[in-house]
Structure 1
């Protein structure tokens, strides 16, 4: 099995970060490494992370200040030595076992990236969509951003905001300027514009109970839209 770098970006996730790391350690994958990037946490997350600092194949980078989600992923990519990278979010919302199917799809189909969709089928403008958004308003941003990517690049993605599995050599060929929450949207836009090979699978998703703890806020949708339009019309 080719080596997988499990990237764990962290910012104030003291309640779940230890379990997020342990989930990776418990995976039945021998050829792996764990890259933990803390983005200036001040809630005790660093102490939880340091519990693993002496383990083999665990790399820890602690930033003094919060320089943005995108900067954390970029630093992790720089430190990674695997063929592939799986993003293990420290909030435990995504089922880590999806990495096995993502790996298999990447090997068989030579995908550069595999998205992990939270939806079994595409979101269409109908009563079900409005019901979904009413129950979970945060899905409005998912629908709008996914719709735009599909419209601009003639794709049929279900969810561009979900899980991510990357071929690192291919990923390093793209220059991403954004260091903040716009990182994923700039990257997805450039992947599509440059015609990289992208797959998508369904992943089990369990949103955290307290939505106030989420790092993604409603106003980040405007950052996302800015990056999507910028790449499409100006990059």
Structure 2
């Protein structure tokens, strides 16, 4: 697609991979909207990026149903969803709580589904659209203490395949990107540790560049899945 003509919604766009992706798309000429739960953060990011900011919690159906028409109106159309909103909680199985599982799944799985569902309704009507699901290398390999997060990303990978099978006939590309460890606030919020800068680890901008590249393929082509690793990460 021609990125300069794209009209994009990035969920979870106030920080990290979402903010970096929204910025990269805006710099390439796309019209961009971002959403997030915290009004102050999302409006600040919108001003920095030059994106239309919307307050919405993707795990709340009413928020998502109301969001998509607002995005269409603000951007003068809509053809790309970056399904990025997500977070993690990590604990040994014997310490994993109901709230751990429910809260992670409600955002990472249900939230992604609601955003894709409401977007797909519009994309099907216009016989064109793109959905990029931001999964994780944890979507392929589980790890100790990762019950809630890894299982949610395994589920998102399955959803990606289901939606692709359904939506290809409507000229809608459904793609997935799997970042390895990225230096954002994600891990430190999830584990309650201080962020330590490490020049050998990935940045949000690395994932943003990969997403832009996936979208920039001619519409006749589709990169179904991409995994991005740091070349030589050092602790």
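Where a number appears in this text, it was derived from the coordinates with a stated rule and is not lab data. Keep in mind that what you see is a predicted model, and the values were worked out from it rather than measured. Cβ atoms are built from the backbone, for glycine too; each structure is taken alone.
Brief remarks on what is shown
- At a computed 3.7 (distance in nm of label points 7 Å out along Cα→Cβ at positions 43 and 83), which of 1, 2: 1
- Given -11500 for helix-only ellipticity at 222 nm (-39500 (n - 2.57) for each DSSP H run of 4 or more, over all residues; to 500), calculated: source structure among 1, 2: 1
- Here mean count of other Cβ atoms within 10 Å over residues 107-114 was derived from just one of the structures 1, 2, and that gives 22.6; the source is 2.
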